[in-house]
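Since every read-out is calculated from the coordinates, none of them should be taken as a lab result. Because the structure is a prediction, the values reported are computed rather than measured. Cβ atoms are built from the backbone, for glycine too; each structure is taken alone.
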Structure P
Amino acid sequence: MIQPFVHFWRHLILAAAVLAGGGPSWPAAADESPSSKLATPTPEQVAWHDLEIGMFIHFGMETYQDTETDDFSTPLSQFNPEQLDTDQWVRVAESMHAKYIILVAKHVGGFCLWQTDSSDYSVGHTPWRGGKGDVLADLTQSCRKRGMLWGVYVYPGDLYHGSPVSSGGKTDDPEKQAQYKKIFRQQLTEVYSQYGTPMEVWFDGSVRKDIVDLTDILQEHVPRAMVFNSPWATIRWVGNEDGITPYPAWSSVSREAALSGVSETKDSDPEGATWLPIEADARLRAGWFWSSTGEDTIKSVDKLMEMYYQSVGHGAVLLLNVTPDTTGQIPEADARRAAEFGAEITHRFGVWIARTSGRGPVVELALDGPTVIDHVITMEDIRHGERVRKYVVEGLVNDQWQPLASGTLIGHKKIDRFEPLEVSQVRLRATESAATPIIRELAVYNTQASVKIASASQRVPAESDSAWTTVATWDADQYPDGSAIITADLMGVVDEARQYELRVRPSDDAQVTVSSVQLLLQSNRLPAAFVKRLETPHAFNLNITATPVEQEKWCTVEVTVTSDSLSRTAGEILVRKRPLN
């Protein structure tokens, strides 16, 4: 019997109440103690998981420049979005099933979209509404009217005040450090305290706690908010800007990774002690900001659904950027595609054929009779941790169980798709688990879309994902003392925030040792957590969390290579974008 997806709204209301700082909590469930200490989420994290989709808003001076980073070519007198309509933004978010909106209130350039006393580079110094306009105030009011949750992004750096783009609040001028620390703290205090309580606060590129300690501000003003990145993080970055969450992406990480402020998908550890789930950010268009030439880059519904499968369907939350134009409204083409995306989600998953819940290694779901299905959605009760480590979903066909799908992680949600098959019963078998599985939901669907999407899901990385670029070389006569510190400018390779792979390759069979790899952004040395040694010899993961800017040596790397035979060895350093899956 097909039943409406009414529980979705119950969980949404509950999630909104918890994240807003009040309301009921989930009822307690009797449970056997796990055999080992599994990481478990806070009530706020549980509620956040249930939101599943959010909408990102980038709007500012870049919108008027057709740029991704403010080049300061737009006088403040030209910022005047007379048709700005945040009610429309909320309607667009609702149409694509987004449950929250994150506003980029200050991006890299430093332009502030709220009435601030911290800077003269703000809406208060423009002709818009006579200098009295406040985008953040408009949006929070629109969200409250519709019950939409909201969050805010204030970039830790600030080009206007001379701070590097992506060094976590560290200025390029030591004399300005105390001044900028005061400015940044004031900005956060304003946006966290004057507009109501944000559900989520965003730190793009993380924050250097040793440079700007925000513990007191966060505890005083947003103690229950979700925090993206930084040493105070309660959620973490997926590691790319494509909305793709590699599978499996466990919600737990080590305490060390959590405190690093820059953990991402590759830090996933089913035995990790800290619950730090994943938010996968992505763009509807090619750019984060509106561009006059960007309409033809709007993603298709099929592409958006594939993104949905590989984010929400992998247990992450999808944060999709939909950006207003210079009028202050989201263009019709973008709004229409967002609505089409939401309609397709409803078409496929708005109703189930049957659903159940259960406890133990086997959960069975009987159907009314032979029924064609092509999708199964499973959810664990994550309040008790991610317990399932391997599973198989089977369908009963002519009294014989046939495998439909299998995997490792279920977590908050796993969407499995397969060729349509007529079955009379479905069962979930947890073949490995860390403790007694507690299945919040096992539901089956007939979306009539599995064949097309299954084909699309076999993602082949683009050439740019896999092509290696030589960024530096050394020769046999250059380092006669057996030690080389090789500096490479990565600007030609690093063109977006994501994960990159670096390899050191000697030109012969000499036994070289890569003793260290140091990542620098605008000459600022980043903490060691930004570089991770991989299992492949002489290979390292570079975690680039910031938006690149056109500046010589914006991103560089120092590689220290040692060898007894280095004076007889030449070699090269190569870098590539790491494949998403």
Structure Q
Amino acid sequence: MFESFDKDNSGQIDAKEMTEALVALKEKADPATVSALIAELDTDGSQTIDFSEFLAVIASLRSGSTGKAKNFAKVYEKQKEMIKVKGAAGTHSYAQEEMSAFAEHFNNVLKDDPDLGYLLPISPKGIDLALKIADGVLLAKFINKCVADTIDERALNKRKDGKPITVFKCNENLNLVISAAKSIGVQTVNLGSTELSKGGEFPHLVLGLIWQLVKIQLLNSISLKNIPELVRLLNEGETLADLMKLPPDQLLLRWFNFHLKNAGHDKRITNLSSDVKDGIAYTVLLAQLAPSTCDKSALSDPDVLTRASKVLANAARIDVPIFIQASDIASGNARLNLAFTAAIFNTRHGLEELTEAEKAEFAGMMEDDVGDSREERAFRMWMNTLGIPDFYVNSLWEDCKDGLVLLKVIDHIEPGIVDWKKKVELNPDNKFKKLSNCNYAVDLGKQMKFSLVGIGGVDIHDGKKKLLLAFVWQLMRYHTIKFLSRLSMFGHQVKDEQIIEWANKKVKDAGRPSEMKSFKDKTLATSHFFFDLLYTLNGDIINWDLVTDGDSGENKLLNAKYAISVARKLNCTIFLLPEDIVEVKEKMILTFVAAMMTVALQSS
């Protein structure tokens, strides 16, 4: 921390360096303010701050007393959040405590993986985590912890006989990682294989990616489908649908308050930052979850850091994996407290198991049609990776009901088409305003030549699944075709028939034997045509020993998993699942072939 102020490494922080620090933090930096700050620390009258003077003040801050250094304490806390690192693209900021916490979390989650012996343990100091992701293997393994089987490890380039992976093979791995991350809803704007391979120069970008992955990994199971006991959180007058539309972080807050209420405590939290930083809510929660193991002694301790330390000790006693520090709780770091709370929930949620009668009552309401559910997932993940600011879709069915999500997507894929000032209700707080937005979205869809017979704004507002899927599919297809048309040699909007014709010609010209008659061609279930098409993009990328004859459902699925991961190694952005190939889902097959065509045209 001292060195983050002492830029010239002179051992003294002078007025010029203090001014630079204040400017970087966007704080008032006039000479009087700078002099006053230095005076708070300067005990020998030198008008500079040496390390011993700095250390004395930090010691008092950590004991909970600011003394006369009240103003510097604020500057110190803000500076602590932003440790600077110089890279090829300039000076960037990242939170060291988050880098450290996620390093520990990776160690906990991946410690038993035999392929990672050369990478683990990751040091929580500095940016070791950002350096260890360079060959893609660590991230690929973690992505599969986020959503199982996202990456077929047979397609992953690993070390053999202890020899490092070549730069070319590392690049394939990183392409696979980025495309796979997109497929589970991670935004990767401004992030490519170059930035990941040089993670030490881009720790802020690495940290942004890793936080999204950690959040998915910790929150992915927090849903009514996975944990039906969450119905215990229903408030009076609510329906199951009201609960199902809550995103995982909101469910966590409700779960936290549910246990605080049952403990007879009057404290309630509205966030996982300032409301938990004093450690009181955590202490009550853990004692409620495990009264015989976790005590409440921290409640009588006046020191916030000591209290936070006792919270972590209690959590460890019930086997919660500890990857954050007491200071992370006490500082109110929102990301790390969300991650810690999710870790507590995943270890012991403390909700009473449903009776057989309750299971029967709620079962049908928690199960979606499998096909609809897969399409909903694909379209939702596609939306989330578009890079639209302040945008995240948790549930397609619920989040589209006010029309704003659809209008934001429409405006992103056809910039300028939405008249935000005159025709959009930006605060749709009643049914009339929501319907107005939904009707406008449908009108714009018709303007974009979508087939919307029998689809009205009321259908979107009411969450009619089949009709909403039909609308969003046309948005996704429009976006895919528009991008493809820019790259193609056709000079106009690409049609389905031209994509099929292009794919067949590529395969035939390469001397491969297969053919695709249409996107509904049942022979596609074996994935053989896709392997032949991928071969035309890179003849060395497929290990043909791993390709089965596809004569059974199991072999077809193996081929589909491998084909998807091979395509992602080539930088194809795809959202279909292996089951979509095996079942020859026409819509998703189109996006798969279009993704390969996009990569081919970009490379040529």
From the coordinates of one of P, Q, mean count of other Cβ atoms within 10 Å over residues 119-126 came out at 17.0; that one is structure Q
Quick check: 0.35 is what I get for FRET efficiency 1/(1 + (r/R0)^6) of positions 415 and 543 (r between Cβ atoms, R0 = 25 Å, to 0.05), calculated from one of P, Q. Which structure matches? P
The value -17000 for helix-only ellipticity at 222 nm (-39500 (n - 2.57) for each DSSP H run of 4 or more, over all residues; to 500), derived from one of P, Q, belongs to structure Q
A value of 14 was derived for relative contact order in percent (Cα under 8 Å, 6 or more apart); which structure in P, Q was it taken from? P
Quick check on the output: 84, 58, 55 is Cα extents along the principal axes in Å, derived from one of P, Q. Which one produced it? Q
If distance in nm of label points 7 Å out along Cα→Cβ at positions 151 and 471 is computed and equals 2.8, the structure in P, Q: P
